[in-house]
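Take a look at these structures.
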Structure I
């Protein structure tokens with residue numbers, strides 16, 4: 001089965017690291033750990049303990065995308081939720097490269 005790129009937004013509580021002295025240290029640690037997946041990370045405004053990571057990776061279908069996202073991020077902490085979409089739909093949702101990517105879905 002062919003793969004397509006998926007984007008997953010994973011909500012999690014990062015495991016503590018004694019080397020983290022401030023939020024910048026946490027961000028750097030998470031970005032380095034997730035670097036192969038072109039990450040974006042941040043702390044959620046609605047809960048100080050909850051962080052999000054947006055990652056990109058290939059998968060055959062949604063089931064595999066969710067399992068992959070869970071495996072990647074659960075190594076960094078306790079996962080509370082996952083939002084996964086094919087990258088073309090993720091980009092359309094956030095108005096990124098809409099014309100170019102939607103053409104590939106039809």
Structure II
């Protein structure tokens with residue numbers, strides 16, 4: 001998982017490293033694994049969230065396994081024909097809004 005993050009070009013690497021630091025500080029009991037070709041966080045052995053770089057489209061997705069149950073900041077949820085997962089999408093570091101991420105992480109944590 002660390003290799004995936006560190007091998008990315010900027011700005012993706014900076015976004016991923018920032019996301020990683022925030023996620024791990026808010027929910028330190030998460031376990032970071034490399035699953036499905038992506039850095040994937042697990043909570044008590046269950047999928048929690050993942051980070052994915054789309055170089056073609058120029059963004060980083062922070063996807064949530066139980067995203068359909070997250071009720072905060074729904075205007076920022078990217079669904080794209082997914083039934084359960086949602087993501088928060090970042091094209092630049094400037095787009096990162098800490099309050100949104102923190103609230104979404106806490107709401108997602110409450111589902112486990």
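Quick note: the coordinates plus some simple rules give every number you see, no bench work behind them. Computed from a predicted structure; not experimentally measured. Cβ atoms are built from the backbone, for glycine too; each structure is taken alone.
If you work out distance in nm of label points 7 Å out along Cα→Cβ at positions 27 and 59 for I, II, which one comes out largest?
On the way: I: 2.7; II: 2.1.
For this comparison of distance in nm of label points 7 Å out along Cα→Cβ at positions 27 and 59, the top structure is I.
Taking relative contact order in percent (Cα under 8 Å, 6 or more apart) as the quantity of interest, name the structure among I, II where it is greatest.
Once relative contact order in percent (Cα under 8 Å, 6 or more apart) is worked out for each structure, I has the highest.
Taking 2, 12, 25, 27, 22, 10, 2 as the value of P(r) over Cα pairs in 5 Å bins from 0, in percent derived from one of the structures shown (I, II), identify that structure.
Values: I: 2, 12, 22, 22, 17, 12, 7, 3, 1, 0; II: 2, 12, 25, 27, 22, 10, 2.
It was calculated from structure II.
Among I, II, considering only distance in nm of label points 7 Å out along Cα→Cβ at positions 19 and 91, which has the greatest calculated value?
The structure with the largest value is I.
Given structures I, II, which gives the highest value for distance in nm of label points 7 Å out along Cα→Cβ at positions 3 and 67? Could the numbers behind the result be given before it?
Values: I: 1.3; II: 2.7.
Comparing I, II by distance in nm of label points 7 Å out along Cα→Cβ at positions 3 and 67, the maximum is at II.
Thinking only about distance in nm of label points 7 Å out along Cα→Cβ at positions 51 and 83, which of I, II has the largest value?
Largest calculated value belongs to II.
For mean count of other Cβ atoms within 10 Å over residues 11-18, find whichever of I, II sits highest and give me its label. Provide the component values of the computation, followed by the final result.
Values: I: 14.1; II: 17.9.
Between I, II, the highest calculated value is found for II.
For which of I, II does helix-only ellipticity at 222 nm (-39500 (n - 2.57) for each DSSP H run of 4 or more, over all residues; to 500), calculated from the coordinates, equal -11000?
The read-out was computed on structure I.
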